[in-house]
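There are structures below to look over.
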Structure 1
Amino acid sequence: MKNPLVAYALARIGVFAFSLAALLLLGFNGLYATCIATAVAFAFSLVFLRKQRETAASDLYKKVKRDAEQGIRDKDTEAEDGNL
């Protein structure tokens, strides 16, 4: 996959969906299963998806830095600076 941010997001969503499906099949309440699956996906991503997370973060940093160097500003930055 070319975009590391999309790959990382899909990996986290996949872990969440798998965990949620497994918990629901085990008979957990939907609310509890969702909360547990969220915690599992978060913990899994911290431990096992470190490389993907760092790649996505550095790619995003490079894009923001490149846009700033080229003078490209978004509406939020302009609003914060009072340039609207």
Structure 2
Amino acid sequence: MASQLTIRGVSPELSRRLTRLGKDQGRSVNTTALEILERAVGLTGRRERLARYMTSSADDAKAIDDAIREQRVVDDAQWR
């Protein structure tokens, strides 16, 4: 379950900039602020690295499937 934070003392300029940035990106001020905070504490870098490591293209997936399929072939001569 997500936590909620209240941030006090937000200057009018910071509020305007967050609002503008959110509008420019088609996102809410909340989403914009969360993304900025996640980047600031290093969460997005880790997520991006994990996504890069865990993502395969359709060609990669086919190559993996082909390799597995080749290994599933039973050589009857070796099993006698």
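Read-outs: derived from the displayed coordinates by stated rules, not from any lab. Here the structure is a predicted model, which is why all the values come from computation and not from measurement. Cβ atoms are built from the backbone, for glycine too; each structure is taken alone.
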### Message
So if we calculate distance in nm of label points 7 Å out along Cα→Cβ at positions 19 and 51 for every structure here (1, 2), which label has the highest result?
### Response
2
### Query
Given that FRET efficiency 1/(1 + (r/R0)^6) of positions 3 and 67 (r between Cβ atoms, R0 = 35 Å, to 0.05), derived from a single structure, equals 1.00, which label among 1, 2 identifies that structure?
1
### Message
One of 1, 2 was used to compute FRET efficiency 1/(1 + (r/R0)^6) of positions 11 and 59 (r between Cβ atoms, R0 = 25 Å, to 0.05), and the result was 0.95. Which label is that?
### Response
1
### Query
Hey, helix-only ellipticity at 222 nm (-39500 (n - 2.57) for each DSSP H run of 4 or more, over all residues; to 500) derived from one of 1, 2 reads -27000; which structure?
1
### Task
Work out the source of 18.2, 55 here, i.e. which of 1, 2 gives that when Rg and Dmax of the Cα atoms in Å is computed.
1
